[in-house]
Structure 1
Amino acid sequence: MIYFTPIFLASLFLSLNFGALLYIKSSLVGAFFGESGLSLVFFAAALINAALFLLAPRLLKKFSKEKLFLLFMLMISFGTWGLFAAQVPWAVALSLLSYESFVFMAYWALDIFLEEKTNNKETGEIRGIYYTLINFGIAAGSFLVSLLAEGENLNRIYFAAAIFLVLPFSFGMWSSLFKKTAELKMPETESLPFRLWYRRRNIRAVTLVRLVLETFFATMVIYTPLYLHKEIGFAWNELGIIFTVMLLPFILLEWPAGRLADRVMGEKEMMSLGLFIMGLTLVFMPFLGPGFYLWMLVLFLSRVGASLVEIMTESYFFKKISSRDTGLLGIFRLTRPVSIMFGTSLGLVSLSFLSFEKFFMVVSLLVFWGLYESLYLEDTL
């Protein structure tokens with residue numbers, strides 16, 4: 001387990017940065033561009049990110065994963081410091097584009113580092129530990145909002161987020177300069193990854209379920225803070241507490257759920273249960289009103305479901321591939337930028353005709369479709 005430590009630490013501190021910025025960057029960009037402009041900026045960033053994922057196998061073949069990870073960290077650092085210092089609209093947009101376009105690419109590189117070292121029989125447990133650390137970092141970063149926010153002034157949070165990047169950036173430098181790993185030999189099918197992906201029914205189904213999960217995340221991250229802060233009237237200090245409690249299931253459940261999937265019952269049942277919980281909580285959200293503890297409870301329950309879906313899709317997918325299947329991995333991680341493009345488009349269209357409350361109902365329909373798709377999976381146990 002000790003040989004996973006550098007990867008775990010890099011992912012933890014990257015996630016502290018990610019969590020600190022997760023629920024505040026949409027308000028910063030929205031202040032300059034409005035809700036429609038906000039959706040367009042996120043859409044553009046997701047489009048760049050999607051192109052990078054499509055090019056990922058070629059990039060990995062031309063450059064090592066170590067050098068790519070270092071490049072990604074440079075762009076993330078530029079974006080974070082830019083969000084901290086930017087004072088004009090074009091600089092804010094450029095900083096967000098740099099950050100959003102590359103942060104998921106850094107996680108993609110860490111996926112390859114981790115997959116190379118993971119025994120298939122331990123996939124659920126290792127991924128459970130990995131995602132527990134990631135989500136602990138995200139939750140701790142989100143909690144900083146409640147500690148460091150000074151009314152509408154969030155500069156101290158952006159500064160702390162930038163400092164968190166020192167360790168993962170150092171890991172990238174060390175790996176790129178000193179660590180020599182064998183070149184990954186790509187299978188011939190990597191030249192046609194979408195054909196292979198389509199033919200493998202289980203891979204296709206779990207990817208679509210993951211797309212639903214990532215769309216849920218994208219819409220909740222972008223629009224829930226706007227709704228709770230602008231429409232309901234919660235202060236940022238209150239939201240920092242709500243979001244921290246909301247994220248606890250990702251810390252508490254994913255490691256034991258991963259172990260359970262490895263040893264007792266597989267992934268399918270827990271994945272379907274998680275989707276059902278997510279859909280049900282979304283149905284209730286339009287009727288909650290301004291109750292602080294009620295929102296905390298419902299958002300917490302929604303993430304109980306989301307945490308089960310997250311670790312079950314991770315465990316299931318990585319049991320079906322090897323570290324050489326970078327094309328399939330690229331498609332699986334492509335769900336992140338695609339979900340942002342889809343989620344922002346959904347938000348842009350829906351909120352032009354519907355209220356925020358009805359928007360939650362639209363997202364619930366998508367989640368229940370994901371539940372239907374999960375039933376096609378052939379379980380691993």
Structure 2
Amino acid sequence: MRIAILTFHRAYNCGAMLQAWALKTVLERMGHSVEFPILNHVGERTRWPSTWVKWSANPLRLLRSFIYRSIYNICSVPCEDISRFRFKRFRKRYLPERACTCEELAKYYDLIVIGSDQVWSDVHSLNDAPIFFAENLPAFVPKIGYAVSYGDKTLPAERLSRVVAAYPRFKAVSVREQLVQQQLEECGCGKPSVTLDPTLLLEKDDYLQIITGARPLKEPYLFMYTLSTQFFFVDTAKAIAKRLGVRAIIAPMYQRTRYGAVPGLTYGISPDKLVEFVAHAKYVLAGSFHGTVLATIFGKPMLSLRMEADNPDCPSRPGGLLKLVGQEKRLVTPDVSIDDMIVRLTAPIPSTNKLLQAKETSITWLKRNLE
């Protein structure tokens with residue numbers, strides 16, 4: 001069957017590209033032909049989209065902000081170019097694309113898969129929401145939503161009504177988070193299945209195949225991948241690495257210059273480089289969901305860092321994964337001491353088949369609804 005995947009496959013975000021590649025890989029192993037139509041550019045960052053001056057009523061603050069942002073943008077050019085090159089190289093190698101219009105989808109594809117990732121988010125889908133809600137797609141082409149999400153927070157009423165209106169357009173829908181399942185059930189959409197993020201459907205050996213470089217360091221190191229460069233994340237990584245006698249490698253996703261940043265960061269991260277760093281690390285700290293995913297898949301001693309504690313009833317994305325594999329204590333917040341973090345980090349990793357069971361359930365859901 002010819003399948004089109006609509007997701008954030010062009011985003012300059014490691015997790016977004018990895019989940020797109022993982023879903024494509026799973027579908028191809030089922031015998032299908034898979035492509036990514038270029039219909040949307042969600043997440044495809046134009047240079048410096050939000051790093052320019054923010055208008056202020058105070059002329060002095062306006063001038064100061066303009067000067068700072070100008071310097072920041074100029075300093076970010078080298079790292080920005082390296083990052084863009086690596087992302088585009090990954091996309092060219094692993095995410096086959098087709099330029100077409102929404103009306104031409106019926107000509108090239110038998111089925112449309114929307115998801116995974118936060119395709120229904122009121123923050124991330126922006127102007128391309130009509131694509132992810134199937135509002136402007138051919139009605140007679142079957143559509144399924146796999147592990148669709150809008151994040152860890154409940155949606156505003158207006159956006160939620162759009163989700164409910166889109167539901168009948170899909171042959172089947174599964175969601176990624178328990179929170180999304182609960183909210184859709186309360187809105188009368190039935191109880192959609194909760195399926196795994198596509199990155200969790202693959203094995204360690206699958207990820208090793210996309211590593212293109214040599215081992216980053218011969219000496220043991222602690223690797224941290226983070227979406228935030230707040231002091232809690234960076235200082236914690238440095239403190240733990242120092243206590244354990246290893247080098248700290250800290251890779252931020254969205255900080256692209258050393259100007260105005262804390263020292264000690266590694267730049268130019270990309271999906272394959274992220275996998276490479278995690279694969280060879282002795283310890284892993286994750287400041288993101290997909291960082292937690294990779295550390296789990298590679299069986300690394302790890303901690304997942306968050307600024308706030310989880311809600312036990314509706315855990316965050318990293319918290320939900322750690323709960324599934326019986327490692328809830330590896331989710332840490334600023335109130336946890338460094339000593340306690342080291343104890344949790346170096347604790348034995350318990351064996352469990354819950355992740356394997358969830359993987360089998362997710363793949364079974366896909367097979368059943370593809371038929």
Structure 3
Amino acid sequence: MRTSKTGTCLALAFALSPAAAATAPGGPVRGLSPDELQRFTDGKAAFEEVEGVADGLGPVFNGTSCAGCHDGGATGGGSAKLETRFATVVDGVFDPMTSHGGPLIQIDGIGAQGACSFGGEVVPPEATLVARRRTTPLFGLGLVDAVPDARFVALAAQQARRHPDTAGHPNMVADVVSGGVSVGRFGWKSQVPHLLQFSADAYLNEMGITTPLFPNENCPQGDCAALACLATSGPDDADLDDVERFADFMGLLAPPERARNGFVRDDSGRQLFARVGCADCHVRSLTSGPSPFAALAFRRFEPYSDFLLHDMGSLGDGMEQGQATGGEMRTAPLWGLRFVTTFLHDGRAATVDDAILAHDGQGRGARDRFLKLPPSGRAALVAFLRTL
């Protein structure tokens with residue numbers, strides 16, 4: 001069993017306004033038992049832990065701790081940091097270019113190891129698709145994790161009946177824990193079905209640390225022969241101890257609350273949000289199902305997302321994952337939006353207005369209706385979003 005070390009807390013990514021500070025994220029959900037609170041604390045320590053080569057880091061990686069990227073507003077937040085994916089299309093078939101180290105670039109390496117020297121990867125010239133993805137916040141994900149698969153399937157069917165032009169569909173993905181197929185809900189393409197898999201996937205692909213769920217090292221730039229230089233004997237986190245702690249921390253992080261200055265008598269912004277069609281995909285509320293944590297079970301929460309895939313046209317990133325096509329993206333949850341500094345999956349939008357105006361595909365109608373609002377209406381809608 002690997003021993004968890006307490007890492008150094010990273011500084012906040014940006015200063016919080018007084019209104020935001022009153023409901024700042026980063027704490028545990030309310031109603032946890034003392035034992036559950038300890039699991040949250042232990043999970044946070046593992047999440048902030050800085051890993052080294054002795055812990056299994058590498059041979060290529062993007063960061064040395066989970067909190068190194070997830071630090072916006074508090075440990076567990078998102079950030080403006082971007083990762084790079086690449087791929088190509090051959091005869092109409094998507095190729096993730098695993099033979100070249102794809103689809104995810106690891107920007108750093110562990111240096112000299114025996115006869116090998118491991119450095120960061122680069123996008124190969126053969127790639128015809130390159131996408132950037134922003135680090136997503138993790139607040140409230142235990143509630144999302146506890147929503148039954150059937151609820152997302154039913155929501156997609158409901159959308160198909162009520163507004164088929166903008167209806168989404170779930171991404172049915174491989175579940176490495178059950179060995180079956182489950183509804184994806186995490187990641188920009190809803191490519192991950194639950195928090196345990198999310199933790200193990202990130203441990204491998206962001207830090208290069210293997211587990212029984214993902215036991216194979218990433219081949220740096222596709223050079224699998226170089227792995228012979230590593231002194232490895234089985235998965236680095238063989239008992240899933242750290243992975244389970246990551247999942248505990250993410251699962252028990254409280255959802256972001258709406259800013260106190262958002263509770264005003266004039267709720268015209270929220271009404272306009274629904275009227276122009278934003279709420280067709282950015283569904284205001286969901287209800288969790290059974291959970292091993294009583295504080296998360298059968299609870300209504302407001303993520304402003306359906307967690308389904310929608311065809312976003314030119315706003316898609318070209319990457320295929322699970323059943324997600326290149327043009328499809330998961331509806332981004334809007335809770336905690338006021339802590340975000342750059343918007344959309346690749347951070348291209350500097351303002352909320354810019355993000356709305358970039359909507360395409362199934363989001364084009366809502367965008368156009370937003371544009372037809374008078375300036376006061378557009379301002380009210382955006383002001384509402386900045387209270388989330």
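General remarks:
- Read-out helix-only ellipticity at 222 nm (-39500 (n - 2.57) for each DSSP H run of 4 or more, over all residues; to 500), computed value -7500, structure in 1, 2, 3: 3
- Calculated for structures 1, 2, 3, distance in nm of label points 7 Å out along Cα→Cβ at positions 123 and 147 is largest in 1.
- With distance in nm of label points 7 Å out along Cα→Cβ at positions 163 and 355 derived as 2.7, matching label from 1, 2, 3: 2
- Computed 195 for volume of the Cα convex hull per residue in Å³, for residues 115-202 alone - originating structure among 1, 2, 3: 1
- Ranked by relative contact order in percent (Cα under 8 Å, 6 or more apart), structures 1, 2, 3 are topped by 1, which has the highest value.
- Winner on FRET efficiency 1/(1 + (r/R0)^6) of positions 107 and 251 (r between Cβ atoms, R0 = 25 Å, to 0.05) once structures 1, 2, 3 are ranked, highest first: 1
Values in this text are rule-based calculations from the coordinates and carry no lab data. Given the structure is predicted, the values throughout are model-derived calculations rather than measurements. Cβ atoms are built from the backbone, for glycine too; each structure is taken alone.
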